[in-house]
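Read-outs: derived from the displayed coordinates by stated rules, not from any lab. Note that the coordinates shown come from a computational prediction; the quantities given were computed from them, not determined experimentally. Cβ atoms are built from the backbone, for glycine too; each structure is taken alone.
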Structure I
């Protein structure tokens, strides 16, 4: 082959190879584009998938965090509820779990029983003989041994129950008519003493109608068989005859400078009801209503007419009535104790101790005849109050539990907002430190509720409340409520 032909053939082969290379390069680029497109699509799909998965997981995580927070708050709430008792909250002592009954009294080195200098109370022979001379005691002489001039006398005081049938004989007047009073509408009536005993046992003694009728039968040796309806009528009669006394009590309350009030729930006609006490040192009034709100308070027509100072247990509705308001510091001290037990924060105990110490200091001053604090002292105590609250807000920020943090914050806000009402006892020594007076007056209603459970009608609840109000008022005034109730039955005027 000639050299020129060989060169041409070689050149042709190179051209063919270059063409192949170009074709292969083009194919490679096509494959690369196709692969890149496919990879981008897969990458996009995977990104979308994982993005959606992450969003779902984030949503689930958020929901689980929310549920966890709710459960944590619920656990804290239940712990607080279990730990709450009558010593660290407003719960009544009857609701306490009787594990170990606490004794809140401080221990002393004194022996049990009467202390030295305590005035003894005993039966005196001289007093008995004096009452015999006055005819107050019925006497009976029992001889022991042969009767002689000289003897030693001993007395036994006892009572006896006998049934007396008093016959009233009515005669014609000048016109030939029999003038018989309305109370003698039947041929046989029950007397005032029996009615008085039944009314007092049923209210003050909290004796149920069944047990009361059985008791009357027993002490009369079966001679009197009362029906429950008769006892109910005794109560209605007493209520009707003492309406003027209830009005007198209301007037005394409205004219008082300071009034205590407290309310508690009960059951009437198988529904929730409420009874509220209005109290002073000398009078008390129980008023039952179907509810505890403002509507029912104003239906009683007492607080909406009252213009004096009102003591209560932080019932915010009470701020609509009266001129000044005194918060019960014993009530809030229980919350402070509970707050410390639940959170461990020290500010609560500091505030509790601060308020109690101020009360003791005020008592000491009043015993010395001092009835007012100096302006410097008042300013000092006011600043200390604010300092403790400031410590409380700082400690509150460190509480991890959201429920306990918010619960404590509400207590701090309350003490801050109602500072003047909690410290009113310092600015005015006539103002009480607590609302225990009202709580004592309403306690008997809770005892009644535990024994009989409920009232069948609002009328019965009203009758009980009115009679208990009269008895409670007479007791406060140191009067013999048995004699006074008997006088009411006898239509003898009784003043309060």
Structure II
């Protein structure tokens, strides 16, 4: 099988092997929101989808065709499992009454002895929807058949942009939703008055009282965020693009920057605190809106946000966004402070167990592949089990930090299906050297079938593991090593 690979050119990845940002390269994902659950971070993203003119030229992203929400998760912040795209809105989704699904937020709560998961999103700029499910990746369904928050909701008619939810689950079990944005009139730029907070009822799908304005949110643009750190509540948002030079000097932050306010009460009043993340243009050269979520994981604080570095690598220029994660610092008082956007991202926290069954769509990096839904629920609802597809000569995937221990693996098995023929080369640390196995693929059939190969070299210690493909017309579900 070695001969199959001699003339094959390795597909070029859109991010270097040394970079961890963006988290996902198989499709776009914007407006990220982080939910930490059962030792994993789940990232929910607006499903940016490229738009094209009739002549095939790329259109500027106007967000009008977005009705999906992407979900990925990781236990180590480097290897990300693809959970698919929630069909959230439109006639193709669960909230059939809505048109779009922008800027998701997620929360979970134990209700009647079972953890329930809630996915909030904006129907364009005109209201907030909620879906619920039994796992962090669904399937999600619409429990109320209409908006949770609309322009008919008290205090919300005057909110310019009724979108961008964030949810706080407080220590006492109470939940709050934050939303809103926009500048109603140019003369209101310094204090738009369009931020809102409301208490969520115990069922998480209705409000417990009317929303109230968050007062004096200076130069508010959009992008609600909320965190509780050492008993203090930090509300965060993106500043607008109407700031004068004098205002920026006075306030200590720039246009399109993520800034924070703090309070000892989840519903305020809030007072100004620190800026935390400059506009992506400052770090990467391409700007636009700035959207974030701060979260704690395994003892460190992080910020997830979107950039345009993926579209740039793909030779596109239309405002299509992808998700990064970087560290966020806390100052001497425990308040979030300056974060720096990077392409390198954050170090891996923990390792991956190669002797467990690993979904083939768990990726630190990849090139030349697609991921598609597998199984009745995933096909119907958009999220759930995903498989590797679109395989061709030279395409590849990899995971980082696989810990084989001090005794070598002896065998590897993968589950494949399809009518194609080819092979999978398994190698350590590089896609085209340090080969440890060749796995044959020969018309495995319509159902997933396990094929195995003995290792031809040792696998000991911690490594990146690459899977390079020869052939086409087959798909991969999962893999595992054996001793």
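In this comparison of I, II, the computed figure 1.00 for Cα Rg over 2.2 N^0.38 Å is attributed to II.
Where is relative contact order in percent (Cα under 8 Å, 6 or more apart) largest, in which of I, II?
I
Have a look at I, II and say which one yields 1.10 for Rg/Rh (Cα atoms, Kirkwood Rh), for residues 209-336 alone, as calculated. Going label by label, the one that fits is I.
A value of 0.30 was computed for FRET efficiency 1/(1 + (r/R0)^6) of positions 177 and 289 (r between Cβ atoms, R0 = 41 Å, to 0.05); which of I, II is the source structure?
I
Ranked by mean count of other Cβ atoms within 10 Å over residues 65-72, structures I, II are topped by II, which has the highest value. Could you figure out which one of I, II the value -18500 for helix-only ellipticity at 222 nm (-39500 (n - 2.57) for each DSSP H run of 4 or more, over all residues; to 500) was computed from? Corresponding structure: I.
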